[in-house]
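Quick heads-up: structures coming right below.
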Structure I
Amino acid sequence: MSLVIDTAVVPARERVDFWWEESWDAYHPLQIQSASRERFFARMWANDLGPLSFFRIAAAPNTMIRTSKAIAVSDPECLHVSVIQRGQLDTAQDGRYSVARCGDVVSYETSTPAIIRADAPFEVLVTRVPRHLFGREAEQIRRRTAVRIAGSQGMTRAAVAFLRGLFSGLEDGTITSADAPSAVDCVLDLVRGLHAGPTWVHEPTRLRSRAEILLNIKSYIEDNLGNPDLGPEEIARASFISTRYLHKLFESEGMSVCQWIRSTRLDRCRRDLVDPALRGQTILEIASRWGLTGPQHFSRLFRAAYGCSPSDYRRATVCGFTTPCA
C-alpha cells in the first residue's frame, strides 16, 4: 500500500483543510471538522485490488460528514466496511447509530448522508466495495449500515483476521493483482455474511441515544446552512425534540447551537474565499450561499473569527501568504 495523504507535510494550522481537500479526491467528498486544529494529524494509505479499494486511515479526533450536497458532487456508489484497529467510531446513517471499538466492524454506504465521529485518535482498515457487486443483496446490506458488528462473534473474528491479513499482504507485496479474482470473491462472501445475521438487525423502536440525536442534528444543520432563517426552533422541530433539549445537547459541545451554526458557516465561507475555482464570485455571493446575508454583518463576524476582513483574507491568500490574517 502506498501513502497517499500525510498531513505532516503542511503546517499544523493547515492540516484539517489539507486533509479535507486531499481526502475529497482520494476517498470521496466528506466534510471534516476538528475541535483541535493545531493538534490535528492524519494519514491515509491506499491500494486497489481489482474493483476493490483498501484504505488504512490513522487520524486525530474529528467528525466526518457525508452530506446530500457532497453526494450530489460525487457518489462512487460503494459500501465502506471498516475494521476498527484502534480507538472508537460513532456512526450514524438512515436513522441507525452505533459505537464500534477495536476489533468491531461497522459500515456505511456513500449514497445517503452519514456522520462518522471519533472522539479520540483512531485507526481503521476500510474496504470499499462497489455496491453493484452485491447484486440483489445490495439493498439488504444497505439497510444494515451504521450497525456495530461485534468483534467477539466467531464469524466476525474470522472476517477481521482475513481482512487484516489481506491488508498486510497488500502492504508487503505478497498479494498482487494476480490474486484479485479469488480475493474479491472472498471479500464479497465475508461482507454478505457479516450483514446477513439477525443479531445485527436494527430495532426501530430503540430509544435514540444523546450522541445519535446530536449527530443527526448536525447533519441536518450541514444540509441547511444556506437557509439564512435556520434557527433552533426549526432544527428542534425537524429532529423531533424540544428547543430546550436542543440547547441542552449543545452544552456539551462548548458552544450554543447558534454559535455552532455561525462557526460552521464562517468556516465554509473561509474555504470558498481561498478556492481558486471561486475567484470569479464576489464575497457577498459566497457569504449568501452559506446563509450569511448583509456585507457589513458578514465582515464583522469574519473579522472577529479570523482577525481580518474577508477581502484581506482572500487577497493575502491569492498573493501566496500561508497565514493570511497573521
Structure II
Amino acid sequence: MALRRGGWVVSGVDHDEARVARALELGAIDSVGNDPRAEITFVATPVRSIAAASKRALAETSGVVTDVGSVKRAIVEAVNDPRFIGGHPMAGAETDGVDGADPDLFSGAVWVLTPGEVTSDETYTYARSVLTELGAEIVSLPPQRHDKLVAFVSHVPHLTAASLMTIASDQADDRRVMLRLAAGGFRDMTRIASGHPGIWPDICGENRDEILSALDQLMETLSSVRRIVAEDDHESLTALLSGARAARMNLPARFGRPAQLMEVLIPIPDEPGVLADVTTRASELDVSILDLEISHSPEGQKGVLHLLVEAHRSDELVESLHAYGYKPSTRTLV
C-alpha cells in the first residue's frame, strides 16, 4: 500500500486465492501473479519458506529480491545470489493478514538489511533507496549478529509475554479479577503476546541456539532477582532497578533528521561487499546514515562512497574506518 501510494505498480502472489482477492479489493496490489519486470520483490512468508520462495523470485524476475523474516543467517546462506539481500522490518501490530495492513507502518521504523558475502553493492543501494521511500531507518548488520540481537529484543520478549499471559490466565480462582486488574504495565508487557502464533514455530526452530542462549541469561537474571527478593536485600534491589531504569531511559529515540550533518567520503575499490562492509561498521557504532551515494571512477575499478551522517558522530566513524584500512575524509555541507 505504501509503495502504491508512492506511484509504484505492485503485483502479488499467495497460496490462498481468497487472500489475493482481498488484497486486490483493498488496493494492496494492482494485479495477481509474478511480474518478470519487477524491480524489487519482497518475500513475506513463514521463515522456513523464505529461501525457496526467494530462489523462485530470483529465477522469475530480473530485479532485486529481499525478505521480511525475523531470522536471517540460514536464509542468507541458502540464497547465495548477488541480487538477494536479507531484510527485517522491526515493525508490526497485533492485527494480522491483509486486513491489518497499514501504509504508514514503516514510517520511522528500523529496517535491518543483512547483506551476504555475494550481495552486490547495486542490490544493497537499490534496496536501501526503496525502503527509505517508505520512511524507514536502515540499519545494516551481519546475519549472525542480527539473529543474536533479535533473540534478545524480539524473540525472547515475545516468549516472555506469552509466558506471563499464560500464568495470569491459569489462575483459575482469581482469573476474572486478575485480568480486570491487568492494566498499565501488565498490558504493556504482554501486548506482543497477541501477535499471530503461526509464525513462531519457524522462528524458534531457525534461531534456536540464539534464543536458548538468551533464555538462559534471562532465567539466570530472574534467579538472581528471586534471591534478592527472598533475602529482602534492599540495596541490591535498588541497584538493580536503578540500573534498569537508567538503561531504559537511555534507549535511543526514534531517528530524526539533525540540523547539522557531515559528509564522509570513502574511496572504495570496485569489489563485491565493500558497501555492505562500510555500512555494517556504521551500524555497529550506532551511526545513522541519512543518505548514501557512490561516485564511480571513469576507470571503473574504484569509486568514492559518500555517506551523510550526524556531524557529532562522524569522527567516531572515520576513526573506525581508518582502523579497518579505509581512508575516509569529511566535509561539511554548504
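Quick check: 0.6 is what I get for distance in nm of label points 7 Å out along Cα→Cβ at positions 84 and 148, calculated from one of I, II. Which structure matches?
Numbers: I: 0.6; II: 2.4.
Attributed to the structure labelled I.
Using FRET efficiency 1/(1 + (r/R0)^6) of positions 20 and 260 (r between Cβ atoms, R0 = 41 Å, to 0.05) for the comparison, can you identify which of I, II gives the largest number? Let's see the in-between values first.
Details: I: 1.00; II: 0.30.
The structure with the largest value is I.
For mean count of other Cβ atoms within 10 Å over residues 220-227, find whichever of I, II sits highest and give me its label. It would help to have the intermediate numbers written out before the result.
Values: I: 17.0; II: 11.1.
Once mean count of other Cβ atoms within 10 Å over residues 220-227 is worked out for each structure, I has the highest.
Upon calculation of Rg and Dmax of the Cα atoms in Å from the atomic coordinates, which of the structures I, II produces 20.8, 62?
Details: I: 20.8, 62; II: 22.5, 77.
It was calculated from structure I.
For distance in nm of label points 7 Å out along Cα→Cβ at positions 68 and 268, which of the structures I, II scores highest? Present the calculation step by step, with values, prior to reporting the outcome.
Values: I: 1.3; II: 2.7.
Sorting by distance in nm of label points 7 Å out along Cα→Cβ at positions 68 and 268 in descending order puts II first.
No value in this document is a laboratory result; all are computed from the given coordinates. Every value quoted in this text rests on a predicted model; they were computed, and no experiment measured them. Cβ atoms are built from the backbone, for glycine too; each structure is taken alone.
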